[in-house]
Structure I
Amino acid sequence: MAYIHVYTGNGKGKTTAAMGLMLRALGAGMKVCLVQFLKVTETSELEALRRFMDQLWVKRYGSGKFVVGEPSEEDRREARQGLKEAAHAVSCGLYDLVVLDEICVAMHFRLLAVGDVLEMLEKRTASTEVVLTGRYAPKELVGKADLVTEMVEVKHYFNEGVEGRKGIEK
């Protein structure tokens, strides 16, 4: 049996938790697919995960710009392509674990419709575990998920002006 996980909330650690689960799955010899929405910059975790490229497929969709106000057509096109790839990944039976990183943010900014994401999840194979990350998880997704973890920010050094550090935040 495979389950649907949602990692959401305003606290740090949603992607990190998903990456930890990916590492655990890769260590167990599982096939993993990572589809990232709204992210295009290189990160240390992706550099480390490249060592598992025989078990891991990574695809990233985003314009590299923050979505401010109404999303651009490029933002929408990238998100739609990402959803198309995600739909294939969860339904093809090739992957044991599929991580859809920042897909909740893509829905929040109306790059993707909540109904389309829920429909994609309905078509997943019974053996494919799916993790959806990002702030602003819609209540419909929370209701559909089997496991929901909310990261709560209690205190964060970013508020003191500390920028992301290589190996810790990026």
Structure II
Amino acid sequence: MRRSYSDEAIVLARRNFSEADRILSVFSKGHGRITLIAKGVRRPSSRKRGHIEVFNRIKFQAEKGRGMGMMTEAEIIDSFESIRKDLKRVALAYYFMEVIGRTIHEEEKNIELYDLLLKYLENLKEEKKLYSLRKNFVYQVLTIQGFWPKGKPLASPDTKLEEVIERQLGSARVGKKLVI
């Protein structure tokens, strides 16, 4: 069995762990949503430090472990720098990450959903109508994952999403205030 692998991913979330490590949730093209530990990444001398920020598109290498996998290398493909310069766009990008993170299970592969997320991050660079972009994203996520029939109108995508994940999204509050 091959223990190491490489893939392309979008960083969904991160949290600090122990003194110098970080736990990452990434949505990869070939392996789905996976949780990885990045050892020593919080040290000032770490080469991976800037590469693993939330909603960065990265190319990474990892090793499978008994529990959580370990990220060994990371390289930025796209940091979506233009999004990071606008608070409303950043709020919406975080919202996209949370929607994906809450609706897909660990190690569930879905290339169509990965491509959709990437497309919406690219659209977020230029799109002026952020509210409609947000609603369309939720609608498409719900239809791709089979929670809503394709082609059938959905009056309130946010309400349906909360029903599906059985909780309110933390980033939704901020996003609604900024992206109306």
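All of the numbers you see were taken from the coordinates with simple rules; none came from a lab. Predicted model only: the values in this text are computed from it and were never measured. Cβ atoms are built from the backbone, for glycine too; each structure is taken alone.
Given 1.04 as the derived value for Cα Rg over 2.2 N^0.38 Å, which of the supplied structures I, II does it correspond to? The structure behind it is II.
Calculating FRET efficiency 1/(1 + (r/R0)^6) of positions 79 and 151 (r between Cβ atoms, R0 = 35 Å, to 0.05) for structures I, II picks out I as the one with the greatest value. Hey, relative contact order in percent (Cα under 8 Å, 6 or more apart) derived from one of I, II reads 38; which structure? Here the read-out was taken from I.
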